[in-house]
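**Student:** Below: a set of structures, written as structure tokens.
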Structure I
Amino acid sequence: MASKLGLIYLQLLILSSLSATLAKQNLTTYLLSRYASKYHSVITQPEFFKQVLNGTVKPNRVAYFFEQDTIYGRGFTSLCGNGLNQLSQDLTLPTSNRTLNAITNLGETASGLADEDSKLTSLRNQLQPGSAAKPLTPSKGTKEYVQYMRGISSPPNDPFSAFVCSWTMGKAFVDVWTNIQKNQVYKPDKIPQLQEIIDYWADPSYVAAIDETGDLIDSWYSGGYWPSSADQVFLDTLERETAFWVSVDSMGKN
């Protein structure tokens, strides 16, 4: 009997210690730790990344990526717009620092995406003269990603879900390009447009902007507790990220 009580007490101590650890952990750290293997696969396995790293990527594939990422960015802008609409929908809510910070974050993100759209369009036009004046054609993966962004940032989903999605997308992108910049064996001298965008996305100011979004969702709920939906948003976003790169690897054939 005494040994059984001792075992129960030990189990309670372990559970208590685990709960305390989780309570001290913020959401972004938890998500990256809990799903580390999947996340690492998403940001390292696409064939496009490997070709960029070893210097074998072709200009037409880079141009295709620029086109798809331009469309992706416009979907991201939709997420920002939907999030702003939700945050300002209730005219009777008292002003809070969290709401003001969230509005500022979405506004700055949308502004950055507009700059990015201009840059990608210009760089693609250098690779494929005349492309800037032609309609864009989304791949299946890109189109589904945009649809997801628009859906996750609209009712019945709340703004928090939109921010988890926003951070996940931004974090993945930053980690992809900082990793590539750090580990490039060959710089694509024949495709300077690609190196320009790599350095743009790996710039510390870009990284800092994504970290600000992470800080925002970490502070959304106090005490280290958050809705279980955060896990699903993180995983669903990674699934769309994977599908996006599959489409880039296949040049839209899948």
Structure II
Amino acid sequence: MRPGNVYAVAKYIILSSRAWIYAALGFTLMFPILWLLLLKMVGNPIYVEYFIVGTVVNTSFGIPFIGASQDISMFKRETIYSMLFANGADHFDIALGYIIQVVALSTPSIVALLALAVIMMGIRYGVIQITLAVAAAILISLASALLGYALGVGVRNYRVVNQVSQIVPWPLLLLAPVYYPITILPTTLRYVALILPTTYMAFTVEGALNLNLSTLAMGLLGILAYSSASVLITRYAIARGEVNG
């Protein structure tokens, strides 16, 4: 890995997509806020804190996952990946450069969304809690981009990638205890929830906002496990020649 190549890849991707960056930032705020308003109107008030957790996870998971999977699939199809590779960047440079720009672009939305969610729901958190929650959300964006990168690299057919990347987030957000506590699920569904990455993302944000170290540690361990799996999938896809270059 060469830092100069990583920086060049991240800069190239940001500049090549600058025409729609502001629109993307707006959409990453608009839909989660509308969803939060709906939950505030019709949801059970005792789960208000979980509504905030779910909103943060929704934004920090959905956008990086969908964007990374579809972008990398497009890079392969349009030989952008090969062009970057031919100009001196190796696979790790491209992966790290792409993920860095995803996190850089999603961080402003995460910070703004968390602030708006707290104001809308009328819950007060301390500086430490907010700081930890923002750090947790950025970590979730990183892990989600890794998951999406693994999908984009590992599947040959770009149409399959586009379809799967748009379908998968919904069950991961609705079946996992993202907008509600895991304790309300029947025992069988709890075991199902514990295999979903979004469950551990929610644990991480919940633990950060409540300063619950055990919940935070459980969430971080789950994110680490899924991120490690994503790296292994990406390495396997590269080794078998799924990525041009």
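Where a number appears in this text, it was derived from the coordinates with a stated rule and is not lab data. Given the structure is predicted, the values throughout are model-derived calculations rather than measurements. Cβ atoms are built from the backbone, for glycine too; each structure is taken alone.
**Student:** When you work out distance in nm of label points 7 Å out along Cα→Cβ at positions 29 and 173 for each of the structures I, II, which one comes out largest?
**Tutor:** I
**Student:** For which of the structures I, II does the calculation of relative contact order in percent (Cα under 8 Å, 6 or more apart) return 28?
**Tutor:** II
**Student:** If distance in nm of label points 7 Å out along Cα→Cβ at positions 77 and 149 is calculated from each of I, II, which structure is the one that comes out at 2.1?
**Tutor:** II
**Student:** For which of the structures I, II does the calculation of distance in nm of label points 7 Å out along Cα→Cβ at positions 37 and 213 return 4.1?
**Tutor:** The structure behind it is II.
**Student:** Assign the value 13.5, 43, calculated as Rg and Dmax of the Cα atoms in Å, for residues 157-228 alone, to the correct structure from I, II.
**Tutor:** Structure II accounts for this read-out.
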